[in-house]
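The next part holds the structures, each set out as structure tokens.
FYI, it's all coordinate maths here, none of it is from the lab. Predicted, not measured: the structure shown is a model, and the values here were computed from it. Cβ atoms are built from the backbone, for glycine too; each structure is taken alone.
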Structure 1
């Protein structure tokens, strides 16, 4: 597995990572045994970048990582572990954002306990609290880095302008954003700003929430998945149009002799040496298709063929609905 450097931290990390939101029931039911099988497959493939968050399954993703580390000697040294905090809920269950120093440190401490580790390698603010100056939040993150509780710091779903403000206070190692052949907004400033301040761009949902694979979620399953049943790209009409468009991509991948997921991952990796995709899946077989993507070197002609069938702006529907857009910063 090829490696890349995680921003300013100097930490070497596998070019391909894994998004452990799939250790919750976000896309369907899973089990601790299935989660551990994915972690085994990561070690076998040399995939070290393991991304989770305190809210994934209300801590369950971190707990299952912790149980795996506890039963697998030497496993902690095989992973570069990232987690996030900053999303909370009030007594009535209403979601709100909290980037205060007390909240972030308390949540990080809870994450460390769930995973049974004394530090993580990367700690993100999951969503920016708009009313709190980002400079104040960076000071908190930098203090946590200096304390040894995390080796690197970052933000998820922030705008390029916010990243530049943050980087003026202390080195920012990573910014996480949705980025794929389906969602290319980061090319309008975020890919460039990350390179400018030497931060990694960690690309979540690089497989378009299954639409860029050989086994896309079909309309009859959408109602079973809370996130997708309200997501614009999976609404009736949009979903069918997106499946028809990506059928062309699947046909191209078959012609090239590769799984569609592998081709989609290879495309993301080709966007820059600082771009790190973290697909999530509950299936070891599907994970191995993503791993194949890190073994492919695309030529300029290959990229042109891919972008001919999936040109910029092909997707039908926004990537989030109005509620899902609360927190991510729009910049274009």
Structure 2
């Protein structure tokens, strides 16, 4: 009898817990939501987070407060997100950083044990640009020149292990060329040194800094690393068109939460993002910055995509012998 009573009590407790969980999901959100953006305020990445905040604010009729927590190329803010309670009131901008940082040994979080993936949102347009006087105008010409002149082409990136750096490492692995990496601390200084001739090639994760300089004729585009040409640079071919089909890079940004978030809440957030980003106003705003919107079909789809990216960039880091500094 005592055993039956104990089993009955456990069953009743489980039913009660399920009921409470369902009630919490139904009531959510009943207070302000915090959105952690692991990058500085005012930049192109911050814009993505703030647009998500606006979409959620409009859908759920609750304040959504953006909290910028920059540092460690996004790892600091993601660490904050990982340690937050999974109650739906702390969300975060989950970037491609989760697919890269753990392989460099400086993450401070587990990319799949510590997060709930909700939806991919958008990606930027990475691009290779060159000094106006450089002896190459296309990606094929760059590869041919670099093969004839190993380690003579200096290229700038925002730092070791960043997406622009890994993109060029991938190019070197695929072609066997050897380039001279010059890491910087900011995209603006990269471009200025490229214009001045200190470097001959530059790798940027978006068109925000490079685009205006291209339009002004101060630098020349070599290739965009997206699946299709950018509407902002319709005459610039993709790396894929140039004969390098595997050199497609997507510096992506999505929305996640701490591990353990209720699936019902995750679905609500996903649906709100899909709805908000389908509006012409949001699409035009993102297109103006060279961003491509691609909302995941479901939270599970986003997690699968992140895992594929984790494997892909882990291989590049291992083959390139890249170490964090």
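Structure notes:
- Structures 1, 2 were shown, and semi-axes √(5λ) of the Cα gyration tensor in Å at 42, 21, 16 was computed from 2.
- Each of 1, 2 could give relative contact order in percent (Cα under 8 Å, 6 or more apart), but the derived value 25 comes from 2.
- Entry that produces 2.1 once distance in nm of label points 7 Å out along Cα→Cβ at positions 115 and 315 is calculated, selected from 1, 2: 2
- For -14000 (helix-only ellipticity at 222 nm (-39500 (n - 2.57) for each DSSP H run of 4 or more, over all residues; to 500), calculated) the corresponding structure among 1, 2: 2
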